[in-house]
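These are the structures, in structure tokens.
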Structure I
Amino acid sequence: MNKNVERGQATRAHLVEVATRLFTANGYDGTSIEMVLAEARVSRGSLYHHFQGKDALFWAVLESVGSRVGAQIVAEVEAAPDPIAGMRIDCLAWIRLAVDPVVQQTVLIDAPAVLGWQRWREINEQTNLGWFRTDLSYAADAGLIDREHVDPFAHIVLAAINEIAMMIARAPDPAAALPAAESAVTEFLNRLLGTAAPPLDVPF
């Protein structure tokens, strides 16, 4: 690879890493371009070569965090014996990530405000709604739910776990709020699907 391209990619990755730390610690509103420049020790021209401004830098951070979160959840879901178990693992994995300070601040607190609720919701649906439709189609094939309820239930599950994740992220003590949230999600899915749940302390 061309050395200039290599250096450019390294600089961009460094800026995203620094911005992730600062957005996590200070929030979007509390983080300035000047803070990123000082922390990253790069010139303003170098930053603007890669990003048009703070919004573009925040978007890059969201993409990076989203890739990490997606890979982590997929790795856990792959171990599921069937799509119903996979949906349960997916939901619990997501709300547990709400305790992660990076996910908490960037994805659950700042992103809806910075992107706008409608855009945030669209992105979330693009990445998750299809999975839930597939899982619930399997549940319909198994006779656990009516076929006509697959799409509405997919929206309900997505809305429910996002709301619970936000509740955890905004709690005074997110870690303390997690056990009750896990229990509620498990009970909700039990009632929806009529299936037995694995113990909450079983690692996924």
Structure II
Amino acid sequence: MVLVHGLWMHGAVMALMRWRIARCGYRTVSYSYPSMRLTLAENAARLAQFCRDLCRGEGASRLHFVGHSLGGPVILRMLERAPDLEIGRIVLAGPPFADSYAAHRFARLPGGTKALGRSLPEWLESARPPGLERYEIGVIAGDVSIGLGTLIVPDLPRPSDSVVSVAETRVPGARDHIVLGVSHATMLISAAVVEQICEFLKHGVFEKRDEG
């Protein structure tokens, strides 16, 4: 199980989630990448190589993934570059898949464009990866709008997790989609999120389905 963090973060922020997923019986590793300095293509290529090295060094034959926020697009881009890898199930938590209203608004602020780095704008300006229906992808969205995001983007369409709207997390071809009572940040420390991640990894569906 490879965990991939989001924008402005480091693999260390996935530590609690990683520990909890490990308790479900998975060998877990966190992948850290420069979310601002490198492009999305460069980070995806690095993740692909990281996974190849992991398979050789750890003897992993099948890899599952959890991506938080921008980590989701990094994983999805990586799939295009790594047809040689045996991909298991993928859970995306709060991914700005369709778009990012918050990023567009943030870019209008002084220094905002620079602060977004190179990976997220590349994702928003490019076509989405084709053929995602071939993979077992589950998406977790949040509908609690609290935190700094509500101050920066108070008009973010709701429901949202304060950074990404539920509508923006929809991934065509995904096997399942669920909305939980968490914010974008609290996804990383939520036991309920981990429970649903483990449920999807085991069965390919979430325990409680999104009725929206």
Structure III
Amino acid sequence: MSIMDDKDRDPKAAVILEAALQTFFQYGVKRATMDDIARAAGMSRPALYLVYKNKTDIFRACVRAMLDDLGRKLATIVAQPGSAEDRIVAVTRAGIVDPHAFVGASQHAEELFASKSDVAADLFRDWMALIESVIATILRQEAGMKRLDLDAAGTSAEEIAALITDGAEGLKLRPATVPEMARRLEVFIRMMIRPLAIKPA
């Protein structure tokens, strides 16, 4: 994951956020200082304060940047051909499994996961809401093309999407390797979506 990928982001801000991510991963959010971030970004501390007011502001900006990046990735998945199952698996891999693996690779993973609730809970709600919205969009697309029968489930695309994200959140709480979590999530998605498939006449 790289915050530098967004061509529309201010170059100075992108450098700072990339440096901040590396610093948070190296020291943890609590131990990292504005001096550490400024040094990693190759700038003075006063120059850093001209762009971001404090460490919390930088952490939230990092999450927003990653959320923007996720939005672009998910839009690409929605536009791709493929079954509902395959595309929803791809959505959860990009939006849940890969970020979990990315953060989990840090020796300060536990603190970084906790920080999302401490200082960026609203942004992580937006993160999960985006994933749910994209899954619901794919389900409605497939239903519109008569490849899925949502009425057979007696529920809506939005509720199915919420159940998938709820299931993913539950799986993250179980002790497992990232590949195990990814496999279980894929099995869960296929078990939910496959019965809704309309067989060709």
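Here, each number is a calculation from the coordinates, and none is a lab measurement. Small disclaimer: the values here were computed from a predicted structure and weren't measured. Cβ atoms are built from the backbone, for glycine too; each structure is taken alone.
Here is how the numbers come out for the structure above:
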| quantity | calculated |
| --- | --- |
| Structures I, II, III, by distance in nm of label points 7 Å out along Cα→Cβ at positions 40 and 184: label with the highest value | I |
| Structure (I, II, III) behind the derived value -10000 of helix-only ellipticity at 222 nm (-39500 (n - 2.57) for each DSSP H run of 4 or more, over all residues; to 500) | II |
| Read-out Rg and Dmax of the Cα atoms in Å, computed value 19.2, 69, structure in I, II, III | III |
